[in-house]
Structure 1
Amino acid sequence: MQTDHSFLNVSQGVGSDYHILLAVPFIVVLVLYLLAVIVSNRKHKKWPVSRTILWVIGVGCALVAVSGPVAQRAHMEFSFHMLGHLLLGMLAPLLLVLAAPVTLTLRTLPVPLARRLSYILKSRMIRMVSDPIFAATLNIGGLWVLYTTSLYEDMHHDILLFLFIHIHVFLAGYLFTISMIYIDPAPHRTGYIYRGIVLILSLSGHGILSKYIYAHPPNGVPRDQAQSGGMLMYYGGDMIDLILIVIFCYQWYKAVRPVMNRSKSKDHENIGETKPFKG
């Protein structure tokens, strides 16, 4: 038996108004980013086109998740809801982080404002929310609460809850991504081993949740839809996670490579050296 989503009345257009509310912030940040690129290119060397493309695609993924056919069918088919989760909570945040929006903002703002932003980035609040454990708890923990309680069903009958959960999914995914890989300036950096452990545990938690959904459908979701949605969450999530893992490992390799090169240089310098004979 399908969940009754008549409160949102998606097919009649009432729900679409709330989808527009979710879409507007992403349209705004898209325009602001493009304007910032124009301003930055006038002041400094040209901003990489690749980053602009990543931002456009990332915003596009988010818009697909919160508006249009995918968002509307997500109210009736769990697999489309899960597709929206992958786009809004995983792929869009990853692409947006790779677009380095904070770096672009610092390049664009006047020096006094850029210094204020730098001060904010160094604050204790930013330290807390960017900590890998905190970010992982918001991200993976939030998904467990959503799908193992009545929250998933409730959000289809409460507009404010519906909006809050979608905003949370995106922000939690973004915070988790910036806590794992450092593209923008990050005053509160944590070690690779620490982040690696949290990353492994988080990916495991995400995978286990997808299997749980497959075996235990959320309230109001038919079993066949839960199974297709769980499989999409498992395999689709793995594909996006693989990109994150590759970037994380590459950054780790770059961080330790200078140390490795220095060690090799010292070894070469020591070749042929003879220690004084002690009789």
Structure 2
Amino acid sequence: MNVGNAQLSPPPAGTYEIPVPKYKLPGEPEHYRLSAGRLGAARREPPTALVHFWFRTRYVSAFAADLSNLHPHIFKLHIRPSIVARVIGSCVGLLPAFAQSWIRTTALPEWFLPDHVVVKQQRQAKEMDEEEIMAEHFDNEVRAYRRLKPLQGVVVPTCYGRLNYYGTRALLLEYLDGVSLSDPEGATLRLEELSNLLQPCYRALLALDVSHEDPNLSNFQLVNGKIMVMDLEEVEYGLSADDKVHAMVMNIRELAGRYRSMQAYYRHDGSLEADEE
């Protein structure tokens, strides 16, 4: 997206404080809010389909729906109630707290899934020579979730494990409520607010030697006043301290520029309006 002629100063060395350029766009306000039309628009629920699959020791039945038009390989599942899961849960509930925690998170997580989860399949290759690349992206994301175990449920979704979903490798992930930064509902932040929310997220990943290198707004979700990362396919490891700072600065500035251009786009399509208050 075009962000005008904003000039970026070199990233500060040895600091994580990130001054965000103004990205002033001609004729655009400083702040936006949802338009009355967007607030009153009825939300259409996507169609669902009944699916069945094995996850570890459990045969899961669920209603699946596309999570986003941007990501056709990602599905939101509403898991159907299971009598067996209820029985196992009741039995485990009689055990000491430390044993319950181990069984729920490590030994038998498949029997303690929430009502809503996400299945993320390995991307389908459009060309024959892309198959290896798609496999590498999937493997890289598996590695990233393993490395970021302490941040699961806090900065990144909880990863419940891998599975075969209708013949394709997939991850079973936590469903995050909230709004995407790529949607109008997530596009009402000031750039300073956006930067202040992104910085803790990037710092947490970098502290575990993971650098997120895919600055697309659809990869970030605003959840209960904080930002969580949705996509870990394109992460890098082993960056030097200076390279980590540089990567974070450049990625956040890139996101800020895209965010400003997206706000202007949504204003012109009627989803946002100027907030003069």
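Can you spot which of 1, 2 the value -24000 was calculated from, given it is helix-only ellipticity at 222 nm (-39500 (n - 2.57) for each DSSP H run of 4 or more, over all residues; to 500)? Of the structures listed, the value fits 1. When distance in nm of label points 7 Å out along Cα→Cβ at positions 88 and 240 is calculated for each of structures 1, 2, structure 2 gives the greatest result. Structures 1, 2 were shown, and FRET efficiency 1/(1 + (r/R0)^6) of positions 24 and 256 (r between Cβ atoms, R0 = 35 Å, to 0.05) at 0.20 was computed from 1. Which structure, out of 1, 2, was relative contact order in percent (Cα under 8 Å, 6 or more apart) derived from, given a value of 25? Value 25 for relative contact order in percent (Cα under 8 Å, 6 or more apart) corresponds to 2 out of 1, 2. Tell me which of 1, 2 gives 0.9 when you compute distance in nm of label points 7 Å out along Cα→Cβ at positions 72 and 168. Here the read-out was taken from 2. Consider the structures 1, 2: one of them gives 0.45 for FRET efficiency 1/(1 + (r/R0)^6) of positions 120 and 208 (r between Cβ atoms, R0 = 35 Å, to 0.05) as calculated from the coordinates. Say which. That value comes from structure 1.
All of the numbers you see were taken from the coordinates with simple rules; none came from a lab. Predicted model only: the values in this text are computed from it and were never measured. Cβ atoms are built from the backbone, for glycine too; each structure is taken alone.
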